[in-house]
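Colleague: Take a look at the structures listed below.
Every read-out reported here was derived from the displayed coordinates using simple, explicitly stated rules and does not represent laboratory data. Because the structure is a prediction, the values reported are computed rather than measured. Cβ atoms are built from the backbone, for glycine too; each structure is taken alone.
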Structure P
Amino acid sequence: EMKQLDVLHAHYAIPFGAASLLAKQILAPKDLKVVLTLHGTDITLVGNNASFRPVTRMTIERADGVSVVSRFLREETVRQFAIQRDLRVIYNFVDPERHDTGPCPCIPPCADRSQKTIIHISNFRPVKRIRDVMQIFRNVSASISCRLLLVGDGPDLSIAREMVEQSGLEDRVRFLGVVDHVAPLLARADLLLLPSATESFGLVALEAMASGVPVIASQVGGLPEVVEHGKTGYLAPVGDVDTMAQHALRLLTDPVHYDMVSTQAQRRARACFDFRQIVPQYVKLYEDVLTRREDR
């Protein structure tokens, strides 16, 4: 009310979407419009909890406009909550200029110029399958000289530390913790590993591609909408660490093929997911909501 808002854009159905609808009710005379963006865990995890399901469904149904970050998430939302209203797919985006930065000075280049740098960035929860990350790296490192950068924190980080010790890879793996800006780290990387059990979109895969870093990921969820198999990276069934390692080795041992995939990854990220293309889609959603043109 103090800011005289016309539209309140909430991310995640629970808790922010539900809270925004309460604000709309409190400010009923103002006819505040609520736009909701669903990101994934609010549908597949938190919102699907039995105690939250009714609130999640009500929030989606009563928002004035709803967007989802992938076609996969739209289908999953309809399937799990029997939603009949329009859910507009608006992808996540990147700012290409942020990925033109130089490499992070805190990570020195490899003393051995032939050594490759593999990176994994996540919240280290079970869905990220950190055991698969470590197994893929172990398979790759048995054939070529490489190092692994682990970025982030979470409950399964201890599993990674344990596997590093058991495999004797202490000199090849670095734990970097939570990093606010990953672009400088990606500038040091040759390959991103993302063997998740599911991803509604896979923003880190897009960020890697924007930096020209090919992605090895699971063929699941929204990842195939981001990573083009054989063109901007490689996809494999969840848990197929041998195939993922083979794809990684092909990229890291064939400079011509690597350069082609790297170029195509960066080109796709910038051609399809540049914020200058995506933000206007949100503006259009706001305009439709304000003029009551959004399909119901």
Structure Q
Amino acid sequence: MRAAITGVSSMLGFNLARKLLHEGSWEVNGLTRDPRVRTVSHLRRLPGFHLHTGDVARSSVDELLKGADVVFHLAAISSERLCRLRPEAAYAINAGGTALVAERAGKKGIRMVFSSSCAVYADSFYPDEGSPLTRRNLYGLTKLAGERAIAVIGQQHKLAYAVVRFTRLFGAGMTRNPIFDLMKAENGGRATLYEGLESCYDFLYAGDAADLLLDAALNETWHGRTVNAGNGEGMMLKDLVAVVEHHLGKSIDITVAQPQARFDVPRVDLMKALGFMPRYGLANALIDMQTVAEECGLSNSPACSH
């Protein structure tokens, strides 16, 4: 089989592409704006990987989709801060790029799995898939616009699709989030967090997220559904610090830049009802992340070193 992956250089794109290529029965067409990043450098060495360079909002995706059975649309401007810095680009990529991929996939009869976000919800206190949606979070609004484009285009072109609303992801190749910030303490013993220690998040390992995306692509019970994805339980940052300290074998001197406590823990009952359960707890995920990073030449990254 052949998969097309937009945003293949991202943490999630890298882990998904690596999983598919290691299974041995997949070819992967991967799209990135920057072929020089280390995640792509590793993927280019794997048999069955075909690199495409371009911007999903500006370039034709026809070449990327050539021969594909499924497209995993992961490309995005993926933070509220970056969306506010570049709002026009955020809508062009997160909404317009999504509509373009959906249209081309629908016309070609290619299945589509869209990586959305729990940022679409108005309230982050245990939202399920039917909870009220955001009116203020720009990143969430752009992802929501992408979701709605897929739904409309799906009806027009009989597109087989699934939308996955992820919670906080981490893994080899990550470039930000509290786990990334804490792992940088490997070298200096210091870390700056940008949320209060009472903040509570649901962290999902990229290895589990890759498994879930593949399940959503191949299992017809996912088709046409929008599904929250996470571990289903929250962890306060003060407890996360303790887990990472144990993993690193050292204490971390924490500076809290923004003491405001935040909460992001979705309900994942539908995900479980569809038969998916994450395999990794946080401690085991950190160990696996280290192994993947070392195997792939990413181990000198502060996100992945140990």
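Colleague: Have a look at P, Q and say which one yields 120 for volume of the Cα convex hull per residue in Å³, as calculated. Working shown, then result.
Modeller: Details: P: 141; Q: 120.
The value was obtained from structure Q.
Colleague: Rank structures P, Q by distance in nm of label points 7 Å out along Cα→Cβ at positions 78 and 230 and report only the one at the top, that is, the highest.
Modeller: On the way: P: 2.9; Q: 1.7.
Largest one: structure P.
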